[in-house]
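Asker: Take a look at these structures.
Just so it is clear, none of the values below were taken in a lab; they were calculated from the coordinates. Values in this document were obtained by computation on a predicted structure and should not be read as measured data. Cβ atoms are built from the backbone, for glycine too; each structure is taken alone.
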Structure 1
Amino acid sequence: MSSPHGLKLAAHIISTYFGDIVCKVCECLLRRGPLSQLEVTRFTELTKQKVTDALLVLIHHNCVQAFTIQQPDLKKIIYQAQAQEVESIVLKKYGREAYRIFRLLSERERRIETDKISSTTFVEKKDALKILFQLWKDDYLNLEVLS
């Protein structure tokens, strides 16, 4: 029912049974698609309370369905983008072995002994030590002596 005649018919029916305010909210949703309550308030220029009341009427009579939209976690997206960029730099600057070591350390987010790093990434221990030192020297890692 997205034709102009269909919209007019729907608006007439809603207006007849529920009044002009409910009709205005319904028309806004029909024309623009799914919207948040704030967006409906802005587009219809009605008060928040009037929009809330109209939406409750429409929901109660199964004219619209209430649902939530999951907002993306922007901090997480930015963190992932930064992590991917750093991983890309490590790969280009230091090579595949350093990349594997760096990924292991950043995914685990806890202290790992050098022997474990070497065995998990399939890098010789002496090469792993050189890579770890180079990454630490260039401020890609923090190293700590475990007692």
Structure 2
Amino acid sequence: MSEDPTVASLSPGDTLCKMVLVTPTGEKDLWIELKSSLVPHTCSSFLSLPPLPFVRLLPSGFLQSSVPPLPSFPDESFSVPFTSPYTLAMSSSSPHTSNGQFFITLQPQTHLEGKFVAFGTVVKGGEALEEINEIETVNERPEGISFKSITEITE
């Protein structure tokens, strides 16, 4: 088992957090590097989210959360690319309508660049997302998948 990421391993100004996923096979940890140096408001909004279920799974595409009870906010920047799997981004229905609903890509999704604000990358725990990617869905709805908490790691 590899060591957990540390704050010292991040780019200056970025944030490390741990998300606890609840899956049909138990709790799983995702360690996420948030690009706070590039999209601070978006990252702050993510860290303030209450526990939410995931309501959409597009195999080899993305895993999407439900809509939290937050007001919408403007798109901050499109500087974080979608060139790697496990990129986190805010969902939106049109420009400047992010509201805390987010998704995690399961493959690179470069066609999303300039359309959705990416704000982080899973740096450890991707195997949990691979396991989720294999779950059967009904109309793209996964059963029993949510996140229990998001905790900022400061040391």
Structure 3
Amino acid sequence: MNPGDNTPDFELEANTGEKIRLYSYIGKKEIILFFYVKDNTPGCTTEVKGVKENYQKILDRYEVFGINHDSIKSHVDFCSKHDLPFRILSDPGKKVASMYDARGALGAYTKRITYLIGVDGKIKEIVHGMSASNHIEFIQRLGQSKI
């Protein structure tokens, strides 16, 4: 997937128990969709805390969803433990991860990748890399942007 591509639709269950359909958010706000490896691992905990620290600055302009293959129970516990204000979606079969080029080597894990999806449903930006800091810096930049 590349900037300018239409984003694929999906429906997944969130830590809140809601079914989240991506296309129901298109046309309302831009969407930050971040895939991460695993709940409660050091790098992923750093990443979600970084998103949380910037959440108030981005909340009016962006809808935020985290995704990985962990269970809903794992996500509920993870979100509660870290008091996360955004929803984390469960993709146990990694079907959505596959659609978004977020399957790791041999499909064994969900890799770290962040998408910024425009109001029009097209991908605006993609952040790659296993270092949480690149993804946190991207979110910080969005929080500082006046656009």
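Asker: Given 35, 29, 28 as the derived value for Cα extents along the principal axes in Å, which of the supplied structures 1, 2, 3 does it correspond to?
Answerer: 3
Asker: Can I ask one more? Out of 1, 2, 3, which structure matches 16.9 when mean count of other Cβ atoms within 10 Å over residues 98-105 is calculated?
Answerer: 3
Asker: Matching task: 1.62 is the computed value of Cα Rg over 2.2 N^0.38 Å, for residues 10-89 alone. Pick the structure from 1, 2, 3.
Answerer: Working through the options, I get structure 1.
Asker: Tell me which structure, out of 1, 2, 3, gives -3000 once helix-only ellipticity at 222 nm (-39500 (n - 2.57) for each DSSP H run of 4 or more, over all residues; to 500) is calculated.
Answerer: It was calculated from structure 2.
Asker: May I pose another question? From 1, 2, 3, which structure was distance in nm of label points 7 Å out along Cα→Cβ at positions 18 and 114 = 4.0 calculated on?
Answerer: Only structure 2 yields this read-out.
Asker: May I pose another question? Can you say which of 1, 2, 3 returns 1.9 when distance in nm of label points 7 Å out along Cα→Cβ at positions 66 and 130 is computed?
Answerer: Structure 3 accounts for this read-out.
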